[in-house]
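Structures incoming, each one as structure tokens.
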Structure I
Amino acid sequence: MEKSVDKVSVWCIVSLASIPLIMTLGNSMLIPVLPILEEKVGISSFQSSMIITSYSVAAIFLIPVAGYLSDRFGRKKVILPSLIFALIGGLIAGFASWKMDEPYMMIIVGRILQGIGAAGAMPIVLPLVGDLYKDDDEKTSSCLGIIETSNTFGKVLAPILGSVFAAFLWFLPFFSISALSLISIALIFFFVKAPKEEDEPVKFKEFLSNTKKVFKVEGKWLYTVFLNGVLVMLILFSMLFFLSENLESAHDIKGIKKGFVLAIPLLLLCIASFISGRKIKGNLKTIKKYMVICLIGMSISVIFVGFTSKKLILLLVVTSIVGIAIGALLPALDAIITENIEKELRGTISSFYSSARFIGVAAGPPIMSLVMKNFLNTSYIIAGVLGAILLFIVFKCIKVDEIEKTDKTA
């Protein structure tokens, strides 16, 4: 086992971490730019939210397909073409914004292509980490923490980079995504050596049968993890969309300054994610404890986002607490799936989880655009109530002894 672990180089981990970093930048970088897009393209707040949502919707439906293909043909063979799709999508959105008088529909087309790229790249990283470290749960958890930290660090960089790029040219963020995708393609191609498959790939009928069996046996805790993924990303992206709009309308904070202010709760989210990934070490009891504590923190703090919207310091304190709770929760969700699903179906199951997360990403901005004028406080109170309900479901459905027993039987 130690021999297999030694093969995982630092550059391999850096290369894998580049994928969630770039895919996150590809989506979150546009959030601070949306008010500028509304002005330049002549679109409404709801239409601008669809620039985020179109990316995520494409990913939702294609992620499970990518998961199966990665289990069937290999992780790297799915990741590289997907990154090429993300690169092309950025070019289409960028050139449309640059050259067309009415670029909105072509921007959406480019974003859909980027979503296809995200579907085939980002979710496959999690099972690939499990493949590389095999049965070393502690190293798997640590690496997953780095991967999730890279994801959250992308969220920290995104508002700053998006604001900086847009200060030069408002459509430059689209082109930057293509450039970053090219870098990731080179890193994955040269530095990631996926383990050779010793067994014959599972045939489609057998794959379907095995997948149904996993959901039948493990479904109770798997669906709970999926619900966690949906809710935390729904809260995070609706909150970011609201912050982007609120900082301009209520506090007159714009441009690069707004990018740095937006990055504050996201930086704390990133730090929490890194620490969480280092602490859980594949221990199911610790994972469940983190889930419970984080859901309590998120559910209570999110209620106050709307009430503090006019007071900048209090707003940043509250959103930072929400960010810390979400940041600490995400590596725990990654680890419980990656370390308790057998290798042959790891790509598929983790892809369903990633798809669930993208549902939250897709729904957050448009829902917030519709409710923030008249139902802002109500919406955040509902989010807190949903968090409390989810906490009850975690207590009810995630039984450490049952998961460990099923794992040993498998």
Structure II
Amino acid sequence: MKKTIRSQKTVLIILLSNIFIAFLGIGLVIPVMPSFMNIMHLSGKTMGYLVAAFAVAQLLMSPLAGRWVDRFGRKNMITIGLVLFGTSELIFGLGTNVSVLYISRILGGFSAAFIMPAVTAYLADITSIEERPKAMGYMSAAISTGFIIGPGVGGFIAEYGIRMPFFAAAGMAFIACLLSLFILKEPLTKAQLAEFSTNAKQVNFFSDLKRSLNPLYFIAFVIVFVLAFGLSAYETVFSLFSDHKFGYTPKEIAAIITISSIFGVVVQIFLFGKMVDKLGEKKVIQLCLIIGAILAVGSTVVSGFWAVLAVTCFIFLAFDLLRPALTTYLSRTAGKEQGFVAGMNSTYTSLGNIVGPAMGGILFDVNIHYPYLFAAVIMVIGLGITVLWKEKQPVENI
């Protein structure tokens, strides 16, 4: 019998703090990147490659990291991931040439591949099937909140020096690592780790990708890709779209994103668990895809600040609810393969994050409306795929 979330508050807070700090650290550096780019005399092309280096590193490491989560334990992978993240931010802050920055971003991608599956698997281990949607909703809210306040905090810290946000992110990561090291306990027994270790010895990136084609998982992984693709394509061009079409200032764009994100977080915390209990993950996912597709098209026809804000609030909400619904479904289906499934979840997310912004940028140059229309088409395809979805009955993990 697993303990309730209420009785594991300290563990839950540490786990959510780890995810929050990782995404806060990513957000912290956003306001200083243009200035950092000028100081380092970097081209836009180089900046794009640095972003891609992070995503590609995460993509390549995620399947292996997911297996290591099962083989070496959740706690070990969380602490290693936090050390890598802190080191990555420290190197970037100290970096004086491009090659060092690439090393930093690659380490950052590795850290993301370690932290996300480990925290997801840890939450799945310590929660019952009934309480898991609530826990995954909390995790998604922690991710969103980190993104929301990261840029604001980064802008404040940057007043003390352009490199200070990187050092602050590193410091927070190392503190989170120490707290995890001394407070968290490995949720798997030695016998379970030994069993997983035996099963995980003969694995590689391509064999795990092949295993992810299992009909039990594949449709969910495709929708994970659709989510990452649609959200990253939408967010990549949102600022450019708002500037080109409406002439919004950075302050107005930041206000829309912040308000929309807060709206999504509040709904995740208070309503997501109830929605899953009433509708089930599949219907929540389908509803989010329908709303996302409609509002992506709507984004091309609305005008006026309040109308744009309303559409953005609900499209962000659809994406924010889709993420924990998918994660909950996959964790229920995974059984004893929590690490593998969480790692492949991260892999397909990385694929979407690589392809989405690239396609969004290319289409934006052709017509500013095309990225949103293409994102809508991708979501409709994802919705069509869910019709073929045959769900496995929930089985409590051993």
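Values in this text are rule-based calculations from the coordinates and carry no lab data. Just so you know, these numbers come straight off a predicted model, no measurement behind them. Cβ atoms are built from the backbone, for glycine too; each structure is taken alone.
So here's what we get for this one:
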quantity	calculated
With mean count of other Cβ atoms within 10 Å over residues 356-363 derived as 23.6, matching label from I, II	I
Structure from which 5.2 was derived, distance in nm of label points 7 Å out along Cα→Cβ at positions 100 and 292, options I, II	I
Among I, II, which structure scores highest (criterion: volume of the Cα convex hull per residue in Å³)	II
